[in-house]
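Participant: These notes open a run of structures that come right after.
Nothing in this text is a laboratory measurement; each read-out follows from the coordinates by a stated rule. This structure is a prediction, so every number in the text was calculated from the model and none was measured. Cβ atoms are built from the backbone, for glycine too; each structure is taken alone.
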Structure I
Amino acid sequence: MRFGSSKKTQLHARAIVVALAATASLAACSSGSSEGATTLDESEDVTITFWTGQADEAQTILEGLAADFEAENPNVTIDISSGAPSTDDLLQKLSASFAGGTYPDISYAYGSWASELADSGRTLDITDQVAEPDVKWDEFSEAARQTAQPTGEATIGFPAVVDNLALMYNKTVFDAAGVDYPTNDWTWDDFRKAAKELTDPSTNTYGYAYSVSGTEETTWQFWPHLWQNGGEILSEDGKTATFDSQSGVDALTFLQGMAVDDKSVYLDQTDTKFGELFASDRVGMMTSGPWQLYDLGVAGTDYGVVQLPGTDGDHQTVSGPDIWTLFDHKDANRSYWAFEFAEWLTAAEQDLKWNVAYGNLPLRSSEIDTPEFKEQVEALPGLDIMAANGENAKKARPTVSGYVNLSEAIGGAISEVLQGQGDPQTALTDAADKADEDLADN
């Protein structure tokens, strides 16, 4: 199974790990590790510890790339391992290693961990290095760059895996209803009209599907509506929830109209059934990401992909970037080679062998026109649309520790409203009040 196919599952697992481990463990870190080399010697033998957070084929690819780097730099040894039994276990493992001074030089990390890791006092600030023209930092999406710079100041790593949400449409359902396929110029009004026309109660066919589980699946599909309307999730200082603004109310009212008034939305309590119904020609449109493409190919679904419908030409999407976090051992040689390896690993030439070869979106915009990526698009149609859609990933989801409970609060509010159990203003205000309590505790 492609890494992308399991990506959605990992979005939900992040919340569990952060809630259980991050705040308490990182706050309890000890003061530091022993001093290493104070002066850089690029020819000195050095060992870099690299925790990949991967398994199986993904781990094998990264091991091969590490060996290639060692061959190019004979004085460097990459001590590579998964780091933990699963990616979800990595944060707890990192927390324990901080206390013992046994933390790695580089580790995979979910983007939602970024603030906790930055607050640990263990990360390496590479802001000056990534500003160098040769790094081509602007080839990464804005959301990916923001995630690697969680406090808005220190840059703690490189993007590792990127994704985003796009609109997928089932051509069989559209053809049966005689509705024109979506285009990249669609507005939300175009989208709502089509969803209503696609809905057929006699065959239990719905125009659209939306999660009402109250999980992050519910929440992150809402953020593009909020952002395109000019709203924000948090205040500028990150201490107050602002999703209950008029922009948020208007966005939720729009979705309420589709779900409650038009009855054109399949409301999924499970987070998984809507994909199955889309694949079997019972749902006309869904908002999803690259992990869905492999399963649709296996199912033989006739589908297309476009960027999200927009508001006043704004087609912002939401992304869930993960990062290669770099850590500081107070050793000039280790810091230098950790950066060199991370930069090399995320360069286009290597990323084509890693993310692109594995069926993920490319990290860099320069990879989109390569033969390697075009070959993957042949196998996973729509992957190119999602890669180009990275330009619409202009904002990162908050990485503040209170985001987990914030997501649960608004996810519950969205679910209630879409099921006809509340009004948007009251539901969002109550959710924001709950979120503010949790933000104040962090």
Structure II
Amino acid sequence: MSLLRRWFDPIRSSWFYQKPVRQELLSTEHGLSIYLRLDDVYSYLAVQQLIQLNDILNDELKPLKVIISDTAAEPPNEMTAEEWRDYSLRDAQILAHQHRFGFDNEQPEIPNPEAILQAQTILKNTPLKDQNFLYLLEDVFHMLWQQQYGKLRTLYVMASKHQKEQHLPERQFDHTPVLASYFEIGGRKYHAVDDLLRLTRRLKQQKLLTGNPIFLINHIEWREHLMNDAEELSEIQAMSPELDLYIALEDPLSWLLLAYIKEELADYYDIDLTIYPLNYQGRDLFDWSLATRLSKRAGVKFTPFCRPTEESTINMAKLFYSVPEEQRIDAIYEILEAVWSKGKDLSFPTHFNRIRRELNIDHLTNLDVEEKLKENELLCEMKLQPDFPVLELRLDGKSYVFNSLYRVWMIESIFSNVLEQKYKSDNELEQNQEEKLEDE
């Protein structure tokens, strides 16, 4: 690593951390826009929040601009279109269940092309505006995604025969590539579901909302536990939950997630945690200010840091695999903490040797570390996830795979759902036994 980067990164990261959070105001010159695709499942979830959001928008942001695209962006992480479709449908099922969105939980499927064209005609031709248009928009999405094609065709016939295409600035149809629905304001993009709370907090801070935003009703805040009952905790611990975590060592979000899970969840739920470090992914060109805000919200130390290079990640992996297996969770925590909160450069021999002494490593591993990282990456790729870190939770005979800092809440949500199903099954079994005794 260059000497300039080794010294400048910690200074720069300290500056980001110390400056007032969100000091810069978002420009409202172009209002608030939401980008949708009729065949995007995240757009379907997003439109179910628009009426409530529009109702509390300051006049400065009205009318809410709705931009409907007919072009899909390339899937992330080298996924095929089919892999992305399957992933997004499964993920939307989870989000819908957690946050009480309307959704076809039995057999969700992408609307057929003919229905999408009919829906587009309805929305292009309707004279409805503002809140009334948002009601129609939500209804049309429900018809598409719940396969209510008869109702949709009736509306289509009426719209095509009795109405002409409308041209309104707050309602646009274009070819902007959209992978998943997102909001845009002041040149910044916010994922329509994952970033909804972050967006509304920002709007409230700028006094651009007239009421309190109440979205994602079952959202689990950082450092708040969904389960506090001692009996429930004991039952989860007795199930011996296992969590595999695939991390890119140069990715700050991997550090934030690992630290949060280790500090807040692993001991609390007695989770058997296993870490799989990956080959260098080139993820050190991140949004510094966003990562800093996430660290503050998650309560994880994150400054001054020194972004690891590819050489650094190999050395980090050497240290990790040089300690006994039962000590590796503590070891990777110390290694990443040294990088992301103490500004250590592990491609620099002095820093490397200091961490080695702190970890009491007498002999470095003879393992081919680069080959091991490739093996881990192959296992990770088989999970078919669009982002890092990748997590696999095993509990009560079932496996759950998810990804990113945005889904860490799923760990506790899964625990809660498993217990709920267990209690339901136990009650049904007890009732059946009582009925049998009565019959005898």
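Participant: For distance in nm of label points 7 Å out along Cα→Cβ at positions 116 and 252, which structure out of I, II has the highest calculated value? Let's see the in-between values first.
Facilitator: Numbers: I: 2.7; II: 3.7.
Comparing I, II, the top value of distance in nm of label points 7 Å out along Cα→Cβ at positions 116 and 252 belongs to II.
Participant: Right, next: Going by mean projected area of the Cα convex hull in nm², which of structures I, II comes out largest? Don't skip to the answer; put the middle values down first.
Facilitator: On the way: I: 20.2; II: 26.8.
Going through I, II one by one, mean projected area of the Cα convex hull in nm² peaks for structure II.
Participant: Sticking with this one: Where does the value 12.5 come from, among I, II, when mean count of other Cβ atoms within 10 Å over residues 212-219 is the thing being computed?
Facilitator: II
Participant: Looking just at relative contact order in percent (Cα under 8 Å, 6 or more apart), which of the labels I, II belongs to the structure with the highest value? It would help to have the intermediate numbers written out before the result.
Facilitator: Numbers: I: 26; II: 19.
Answer by largest value of relative contact order in percent (Cα under 8 Å, 6 or more apart): I.
Participant: Now for a separate question. If volume of the Cα convex hull per residue in Å³, for residues 132-219 alone computes to 162, which of I, II did it come from?
Facilitator: Working: I: 170; II: 162.
Considering all the candidates, the number was obtained from II.
Participant: A follow-up question, please. Given a computed value of -11500 for helix-only ellipticity at 222 nm (-39500 (n - 2.57) for each DSSP H run of 4 or more, over all residues; to 500), which structure among I, II does it belong to? Intermediate results must be reported in sequence, preceding the final value.
Facilitator: Details: I: -11500; II: -15500.
Considering all the candidates, the number was obtained from I.
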